[in-house]
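No value in this document is a laboratory result; all are computed from the given coordinates. What you are looking at is a predicted structure, and each value in this text was computed from that prediction instead of being measured. Cβ atoms are built from the backbone, for glycine too; each structure is taken alone.
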Structure 1
Amino acid sequence: MVDGTPSATGEEEEAPAQQHTPATTLARKWLGFVSALWVQAISGNNYTFANYSVELKAILGVNQVQLNGLSSAKDVGKAFGVFAGLLSDHLPPWTILLIGSLEGMVGYGVQWLVISQKIQPLPYWMMCVVMCMGGNSTTWMNTAVLVTCVRNFQRNRGPVSGILKAYVGLSTAIFTDLCTSLFTGNASAFVLMLALIPLGVCVVAMFLLKPVESEFNVGKEHEESRCFTILNCVAIVLALYLLAYDLSGIESELFSKLIAGGLGLILVAPVALPIYLHVKVARGKRQTTLKEPLLTNRKQEETKEAAIIKDAEKVAPAGGGQDGFNVYNGKKKIGDDFTVVEALRTADFWLLFFCFLCGVGTGMAVINNMGQIGQSMGYSSVSIFVSLISIWGFFGRLGSGALSEALIRWKAVPRPVLLAVSQLVMVLGYVSLAVGATGSLYVGSIVVGICYGVRLAVSVPVASEMFGLRIFGLMYNLLILNLPLGSFLFSSLLAGFLYDYEAAKEGSSTTCLGSHCYRLVFLVMAGISGLGFVLDSVLTLRTRPLYQRIQRSKRCKS
């Protein structure tokens, strides 16, 4: 155990001799979660490339394939996230956050020097390196946050993943709207924000985000659910606030400054929750000191309750249980704690891996190419489309996290059902973009945002439930290898070459105008999404017994 990190099996251990008071423990747990939301709100900078890609392309003098190569280099940085995953089980969260924030400052700091023309454009290979550093920085932040919070809130994995990933989805809109309101959309100022703001937020989170061990009882689980509901409502207010600003079209300098101030207040608002819980528990503790006999009886009831739950978990543990079905030579079953070698040798891991690729890989191609997609369709600015993907991605992440948890409790519906549905809707979104009718980019941006968000939010708890929490940090980073792989396949190769091919037909080496520029790209990605729907359907069937065991476990505990 490092700095209170849970054991390798992800199960709760006996509390150490010296304990914080219940009020302090609860406050630390939720204050850490609030700081995790702040980190996620600034860790989606990888999705902001479209906001400055046009300026970068002009300064470097590269064609679309080369520009997409830089975008892929940014995404290749995520491939090195496996190191963050490996170290997350051995180092405290603050060290993981420190590494990520410093690397991001260097990666985006150098990009700022180039875009602001304070230095001469770097050679192409050096730009690839700094893009890779910027991309890799977020894997450290995300790993520290997800691993710590999923372990701190093991019985609410869906809501935890949903709201954390939702804030990542909003981060693009947060950065974009801040830059628009404070710096009138200046690309240089935007990249400087990407370098400095994550560093400051991570420094704060280093002191707040820590593993917290707490006892379980049914009352506390219900209280956790209520707290997540409150935070979800705050997140929805934030999303609607950003959406209203994007659609307002007001360009007054005073109005923009007020919007930025209001945004800051909404982001800070969740800190009121841990403060309230601390005061509530501390006050309740003082009141019960005069009722020691009742307190003793309650402790005895909780002890019996914990014993019942422990016995139940031997039959049906939260991760899926020993009564699952064989997927690894008759030795390990879905829901057990796997080692990484055991997981990689299962068909189920690779099924989940390629399901993830079909959804997020094609989504990344749209996000990375939005600058050129908008330009080809006649839009001078793509900020609104970048924000739409971000905000609707938020609703996809937030809603799917809570909905997947509710469906399990209701009828043991496997979480991958939502993956399959999102993939089918994605097919319709790409067909809409391929048509290129008036308003299709708005529709396509919303559809891609929602479905991309669903896949990111749901895949996280699915991985933890299929393979356990012991290697969760590493498993998460193995899954997101699909981001650089998908970026390379669908953004650099597919979109880059087909765009340049269409531009060459018009007699240009760099620019293509018209809906035909990306039509074939969208049609191919619609077909890939159709394949993803088939794979997700197979995964749903294979995990059905797992989620039946999880439902029984949840019902037994409540």
Structure 2
Amino acid sequence: MKVEKPGFFKWEHYPSVTPPELQQAQVGVHPVVVVGAGPVGLTLALTLAQQEIPVVMLEARDQVSDSSRTLAVARRSVQVMDRLGVSAAFREKAITRERNYVYHGRQLIHSAPYEQSVAEKHPDISVLQQPWTEKVLLDAVLENELIDLRWLNAVTAVNVEDQDQDQSILTVSSPQGEYLLKAQYVIAADGARGQVRRSLGLAYEEIGDGVLQRNFIICDFEMPSDLPIARRLWISPPYKPNSAVILHRQPFNTWRLDYALDDGEDIEEAMKPEVVARNVRQQLQLMDIPDSEEFKLVWISSYRPMSRSLPCYRQKSVFFVGDAAHQTPIFGGRGMNQGMLDAANLGWKLGMVMNGVANPDLLDSYDTERRPLIIQNLKDIGLATLCMTAPTRGASLMRQAAFDLLPTERFVLDLVDAFNANKSECLFADQVNETGHTALPGYPLPDCRLEQGAQTIYLHDLLKPHGFTSLYFSANGQLPEGLQSETDKLQAIFPRYFRHETVALDKASANTPKVAYLQEGERLGLQEGTWLLVRPDGYIKARSEKPLGQDINQALHVALGN
């Protein structure tokens, strides 16, 4: 058995072009340099360029990711792509995960559907190999004239110590030679081993105890099948009684098998294709799949789950996003998805600050909003991670007890399956929600179906790209006095760069958009006169049931950091 070339993607190698810094005697300070052209870096570059901010991107490779990597793309990530205008291309390739299955040995003990609410435009989880997600973003980046993407340009050093708060100097190695690059802001999207973090001497903090000590094997194999699209978790399968095994179905007849190694198991031996193939074969036999020999191995890798974060996601003029800022265990699919939300949060703030619309102090809120939320997410899946890794004798005993209880005690699911763990989204960890809905400040705006004449659209379709949106709900579609005038004042101050849309939603008249079903309106807690101010990243900034002009004015200025 050997590892063969994957068939789900055809990789293109991109040429390196001589940088201007090696062609001209002097080049000025670039507004923004993004280091790393993975999904998070591409998202940030596109977000800034669509706000008319020029961006230089530095990528050490000459292609997109060379393996399937992150498969599960959460709804919030697809909403980010929606606002960037690339979600349609993503959805063409992605498949929708239907159910989550949990087995104990050979017995199916739990089955639950992924959320498929008719109120939401996008499914809870879409599945697509990471090179395709990157390609969708990359195509838009390459078409944008404000983005200078430099392949095979690797950062070797970053200097902010002797510079002003608003400038950094990067040393860059390219095929044409080494050069210096000056930037007003640097965004490190270069991953956990990134040179930006190491150049600045920054270390991760461990969140939780002991999740580093167990090796996992992850492999892709190709095999045609008509099995339902799902995530399947086996606890104590017969061929690995001390372990847990996860099987994912991907697009293009590709599958992923993910399993932990036993204590003392040699990693080099475990990664041999014939050893991995034996485990795949036993897994297929466990599922009673005929022709269990008819599969093709296309990728083998190993990993150790990490649960860590930088102490701060900003260092003077340098910002850290994605894996460069934090590492989350692979369980529950939060790594790339949280990185996309980092990009959405920082992107609009940096764009508005650089365009002179927002106060520079607003940039500090990137760290104060995102880092606590990341820490909470790491804690949310902490028990499942501890159970999956079992790094100590005590954890091993806990895991065995959980495995034994699993067939009869459903509460144990939260200990063994990160899919069941909470997914924190609120920006205010101490906020107590007693309303029964999440259309509150600090929460992402829930989606909702709307009818506009004979057309069905969604609430998120009405959000202003890279701008604020005021949503006002009434019985006649009329705006309250002061709502439009207050936003017009800001528009007059910043005629080009202040982006704001006011949308009146009528719950009764067919002549204007209206909430299609009352139960969908109730999930937002709507009533006559409800006003929501939605940020460019889809989060609700303010809410009022009977807004006055000064309420709207204050909310807009607070949103801009004033």
Which entry (1, 2) yields the derived value 1, 6, 10, 12, 13, 13, 12, 12, 9, 6, 4, 1, 0 for P(r) over Cα pairs in 5 Å bins from 0, in percent, for residues 86-261 alone: 2
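Assign the value 25, calculated as relative contact order in percent (Cα under 8 Å, 6 or more apart), to the correct structure from 1, 2.
Working: 1: 25; 2: 15.
Of the options listed, only 1 reproduces it.
Once distance in nm of label points 7 Å out along Cα→Cβ at positions 102 and 206 is calculated for all of 1, 2, which comes out largest?
2
Which structure, out of 1, 2, was helix-only ellipticity at 222 nm (-39500 (n - 2.57) for each DSSP H run of 4 or more, over all residues; to 500) derived from, given a value of -24500?
It must be structure 1, since only it matches.
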Identity of the structure behind 14.1 (criterion: mean count of other Cβ atoms within 10 Å over residues 198-205, calculated), options 1, 2: 2
Mean projected area of the Cα convex hull in nm² from the coordinates reads 27.0; which among 1, 2: 2
Computed 4.8 for distance in nm of label points 7 Å out along Cα→Cβ at positions 182 and 462 - originating structure among 1, 2: 2
